[in-house]
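S.K.: Each in structure tokens, the structures are laid out below.
Any read-out appearing in this document is the output of simple, stated calculations on the displayed coordinates, not a laboratory observation. Not measured: the values here are computed from a predicted model. Cβ atoms are built from the backbone, for glycine too; each structure is taken alone.
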Structure 1
Amino acid sequence: MQAERTIQYRITVFALFCIASVTVASAIEQKPATAGRPNILFIMVDDLGKDWVSCYGADDIKTPHIDALAKGGMKFHNAYSMGSCTPSRTTLLTGKYPYRTGWVSHWDVPRWGVGYFDWKKKQNTTFARLMKNLGYATCTAGKWQINDFRVEPHALKKHGFDDWAMWTGFETGNPPSDKRYHDPYINTPEEGSRTYAGQFGPDIYTQRLIKFMRVHKDKPMCLYYPMPLLHSPFVATPEEPNAKSLLDRHKAMVRYVDKMVGQLVSELDALGIRELTINFFCSDNGTNKPITGSLNGQKIQGAKGEQTEAGVCGPFIINGPGLVPAGVETDALTDLSNMLPTLVELGGGKVPEDLIVDGKSIAPLILGKEKDSPRDWIMAVSFGRAKLDEQGVRPGKDFVKRVIRDKRYKAWVNTNKRIDRLHDLQQDPKEETNLIDSKAEEHQQALAKFQQVVNTLPDKDARPSYEPRAANPWDRKMGKAK
């Protein structure tokens, strides 16, 4: 009898083991490939200040989809871009401030035909290459501007992207290529560069990302959307074709940005991967100067390219249901240099020890493990355009203007590498009162703090590094660029 009970016990245990094994195996099969490593969707809008995002207090616009990201996630109040387009893009991609890479001033490579963002240079290692090394599928769509696809059609692949649909930038000598919106001129890996007649560029860029999501939803993805909107020319959108005035067209474009955000988030929901995805939303600089907005009842003149907060302190929102705490507003300091180490940490990796990175990861803050970022100051570099000389691309000055701030004070640094303005942003948010000559102890301490940062910077900013090549017909001659 005892032997029979023992045999029955063993049969029962074995049966339970088999059931458990099948259950575990089934769970493993159904467990998404992204578990433990979130998808990344990074959206960087062109020329969008806080004055045109309603969750930041914009009075003249409603941006419900962007607002929903903020309500369900984390909204930053002290987040810096660089001062202009291409420096913001290279800083985001590399985690380095522009004085290291040479992109300290705006430089539209396909327009000038000289210089390019060279993937062979270690200092230009992008977050896409690092995320791809971690097993992520990578895709980008929108506006690149730092390579000439006529010179290297597969520059994006070499920078670490598996797929792309990218406006080429304004290619001198090729009139179709200035079209980024209506009848856009776009480069893809399968078709090269061509005109998409009768179509609206933002729809193509967004749909490319959605198509990539659908194909790769079962593995971790890193998606980068450098959105061409809201950059000039200001155009009527498909949803508001009768928008006439410059301001009305600008508003229509803002609403189209919001629509694109909504489409992407809806697709994440439809694919069942919303809770496996962290969404970033930011801008490359402030609103374009011809546009005047209203923020919490105050008129705000567009400040793109300016050292004021309206020029460099833009919207920055992070959302990830179940991953990022909801309903958080933070005064934590961050800037675009932090993004590479942040994305790598979120992806389960580490920045290579031999790769110089200025930024610091804010992943613990994003995931709710810390209450603040590791930064006690942030910096914005680049105000103005670069030039050509006999040696190639140069910033215009050996040391370009920049601003440095903490949670209260802000220093303006001039081209002589000297601080010439100090502002208390809590008492003087419009930066009207210069405290540079103040004898107050707290002001002197702030100056000393920022001066220590300035002292660590090189006396001369780098130039963009690139390998000389044979001239092309569209190249500008040295010394002729303005």
Structure 2
Amino acid sequence: MNKQTRRDFLKVLGLTAGSLIITGSVSGKRRAARKPNVILIFTDDQGTIDVNCYGSKDLYTSNLDRLAKEGTRFTQFYVGAPVCSPSRAALMTGRYPQGAGVPGNVSSQPGHTGMPTEQITIAEMMKSAGYTTGHVGKWHLGYTPETMPNGQGYDSSFGHMGGCIDNYSHFFYWSGPNRHDLWRNGREVWHDGEFFGDLMVDECKKFINENKEQPFFLYWAINMPHYPLQGKEKWRKKYQHLDTPRRMYAAFISTMDEMVGKIIDHLDESGLRENTLIIYLSDHGHSVEERTFSGGGSSGDFRGHKFTLWEGGLRVPCIVSWPGRIPQNAVRNQTAVSIDWMPTIAQYCGLKPPEHKIDGKSIVSIIDSPDAPSPHKVIHWQTNRGKHWAVREGNWKLVHNGPATDYKGRKLPKAENFLSNIAQDATETNNIAGSNTDIVRRLTNLHENWLSQIQK
């Protein structure tokens, strides 16, 4: 899609969506004439089970647990990639990363491009329908004026453009030269010594206050628990009994949980909670990089972590909440993917999704009912260089060139083809490829056909 076509589409979309009024809800009751606010919270490097309601026994996540009680929690929710930039591109565009033009991490250096501007983002979809759009937190989808948030549909933006920052100096230290990375609407700003988590909370509150009289879309890309692990003192003391690196990671998780709670409380105090759709998920599994003390997060019974296409790299905690509109204290076991949020948000808000190709499907029906089928018969993943890929068809999952991993005190070797039936072995510890060569062949063909189409 060229730039002129994209502009024309957005103009038409705005005229169409702006005239829509939400006339019904999942429960069949009439919704308010005003479209709902939407807050999309995207955490960074959070382990598959690192929330109490997902099975963690040693963490304090009272605010996320509260959000789950006030909404619906998914048990088989996947992201588009096991690393930051392509996962974010998938969420923003409703497309697989390869289709969105971001197959791998983009540069954290100023002046480098990222996600192609011809892509249509959730922010552009919402803005065209009269929503005020805001970005707070991490971006990592481009570092030029055209590919930074204000060039991709956001009316306002506050945060860092690269992959990570120190939370007090706001410098990027992980590949030289060291550089400051904190921006407001494309202009560098300085908040020396101020904790970035507190700055994000203040910015979210400010955005909500300034736009409470009109529908808004807020993308809050929290840069936690990504390294550096810099949880607050009260939580460091709380977890001092845990071993390293779990205690540093745990302090950061609870710091983040407390931040989320402050925004939920602010919505309550502002009288906006009942008309605000909140979506919460992580961008992929936990990191085992040296920069995060080689671990700290947990994937529980699932194999793998960040950078891998095992379940622990792709299956993430995901919660959606909208009081009075979405089932409360509910659990959904159907498979869904982060690319589904764009069309799902569109349906909840009464908007028309982009007419150009997207890969996501609305999951309103499965949020509504535990018996509704998943909209996906097949799900695909592939890392940047194409040597490591995976495909899931129903309960069958094939991982190609899966790397070796540590799993509960033992080493699991790498495998050229690793086949699992996820319903029977979600741990991916028993390779049944040898006795199911026909299924391996079929899934391989599915992936090759998908790759030939997605790259067109």
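S.K.: From which structure (1, 2) was percent of Cα pairs over 42 Å apart calculated, if the value obtained is 18?
M.R.: 1
S.K.: When mean count of other Cβ atoms within 10 Å over residues 101-108 is computed for each of 1, 2, which one produces 26.9?
M.R.: 1
S.K.: For distance in nm of label points 7 Å out along Cα→Cβ at positions 181 and 421, the calculated result is 3.0, so let me know which of 1, 2 that is.
M.R.: Of the options listed, only 1 reproduces it.
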